[in-house]
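Dropping the structures in below, format is structure tokens.
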Structure P
């Protein structure tokens, strides 16, 4: 447990060498959300644009002694309007990241996915947890445990590609992707094993790029080399996975929470597949986890900047 937070601290340190990313913060009207934005700004991770009722934001800042004098405030009468305005700032390029404040996730994501005015792309929007598991020597990405309930094979193709792009932004040159199921053999009676095999063939055909895929893999032989050797699984991914792709939201939610509550892991969260990375934090998150979520999004935004400068679509 003495290694707790070390992976997050490395990510945060990387961001401090970058230019702060302009970030539209939707409705930061409680201590947790406003403090998270201010602390990330103080570390040089982001430059917040506070979107919400000016009087409420200023009152929260005064109550909890948060200095927001250097940050732009865009006045909005309520949370729905704040979500719409924050998304508009992202569409206009004024905000390169979007951050959830003290509003319901559904409110923010409703504005994000709205036709005509939202932030959708040709990619399926998906969520990833970047898990700092004390017993592991690297961050582990779990996807999708928050947005796609029963993803189709096509959805999973996007979920995998989003996760690979995230991993590369975090510094993994060729991330290893384990497509999880309850077993490591293809069984026509278990749909997740069939889809895992199909995803691997999609990678062979360059429909998914930038990572090394294998599956189906059970959780033990995806992350434990000894388990993979015992089962004689010959794979460049088995025992070494950077990304764990779950069959559905229920499995992902249970995996992420098991790691958090039984293995002492922290779970920084990000939404991918939109025009800008979206930071989703919880009031229950530790300070380090909130900052790590901001740092992860900032590294994704920086990777997009670099791709844009090279004329590559990220």
Structure Q
């Protein structure tokens, strides 16, 4: 992997990064599923202070999600969830939720999902008309908490390629497209290559790790849908390895590294592994302002370590 030297210069820290063709004010992105569909969290966490906000994934149709219990605490700062991607449908999201985020000054990444390549295309098509209001589209190929969880798109090169291509063809070159991949695979590089071959601008790495928690008293799963997706601190090492593996193969690729980031140092480590930007998700549930705190912590870390441009850290692990 091409190494990017850390150059020491005087002056204020420049937190701007180029996420593919898009310049972000800083590398911190609110991860999908943790900021809501619109401005639900914005009253507590001013999105103007973030690089971008990725909204909760929306399908072409309204969807009610999974039965309760949907979220439960896991050990060591983790969370197991099986929310199941409830949402109003893409048309309603554009009509109601996108304006609410814009009014708060957010740079918006829309996130979409589907159960077939055709449904991904149907969710993407309405976004073409509002592409100028978006930073990017995230194609969620990897949620383990919807129907047929054993058939996650991002577990198959062929399915990843088909769904990604369907979205890219639906929106053309009007907006960058990021494929969100799963850690629940044996070869993340092969899946990444399939998404990029289909026209993805970059990748979001990674979604949750499949897990299960059991209530010994009732002898039943804690979550209403049975298993769920493990997020938070316990998956940080997994996410770092996935980012590192993909960045080694594609050193110039725009990657949003996501998984277990709860501090400024966590975010720095994700960039050193090869991420261009860093998703903050589960930490927001414990502290709604976590993403803003991490921006501040990254700046202080750079100042303390004589780093004048945070982009110099990308792929900088020795």
Structure R
């Protein structure tokens, strides 16, 4: 079988796949471009490609309608918004993904952002590196922070990332509240957390950290009314989705100091537009959507994807199938 891999792949795993498949490897992180749909269709047809693996590239309905040789699409992501799974299913193409491949990375950045915002780490670095630390006592007055220990952390969304955040926060001797109506409260209690309603979480938490997916039920979930419930000493961290938090309301609350601060790794646009109100605030920390960007995440999704491709090539059901009905049709 021949596979076109457009996602970054760990070298040793790539070599492993080459033992059983013919591989064309063109990671978007090397080419710095995404393959247009027409080009992708032409390549699948002309190069007899049966497997396409993507991370940032799109595989939309047109590909499934016109690239008849395609048999499997692998998305090296937890969510697969850039792959039209419905169209794949209609045309008998199996779709697999790599759930939780970056859960540890995002969880660690989340805690890093919490520490950075409450201990003023970027401002402290700027003071020293710019030569602004002239008075030896000045930082004791302007950069006095607070500790995570004994604080209440509210986790909104308790999937793979939320659970990894809770696991790591336990070392800081925090109390953890969780809002996730789709998770059994007993599972939440197993990690020493407590399941609560969202309004209670917003009222009681010293930190609110967002880890739910972007689905119709979560868009605008952190509304102006819920932001108004937060303590004036509380912080909000969002490494999940800009759509979950009301943009105008959170910017207004930060500008008016109705909450202490916030940290963001996700935005309405990438990159952030010059007029974004968050850029004008001095009580926020902003990172450029790097939550899942680690070498370990690449190694993890590479191995998960390679194992499923090998299963498929052997005629076995892949582990992380998103449209199992296609597999059922294949085996019949």
| helix-only ellipticity at 222 nm (-39500 (n - 2.57) for each DSSP H run of 4 or more, over all residues; to 500) derived as -10500 - corresponding label from P, Q, R | R
| For which of the structures P, Q, R does the calculation of Rg and Dmax of the Cα atoms in Å, for residues 17-72 alone return 14.0, 40? | Q
| field | Structure responsible for 0.98, with Rg/Rh (Cα atoms, Kirkwood Rh) calculated and labels P, Q, R on offer | value | P
| Just checking, which of P, Q, R has the largest value of distance in nm of label points 7 Å out along Cα→Cβ at positions 65 and 81? | P
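Where a number appears in this text, it was derived from the coordinates with a stated rule and is not lab data. Keep in mind the model is a prediction, meaning the values are calculated, not measured. Cβ atoms are built from the backbone, for glycine too; each structure is taken alone.
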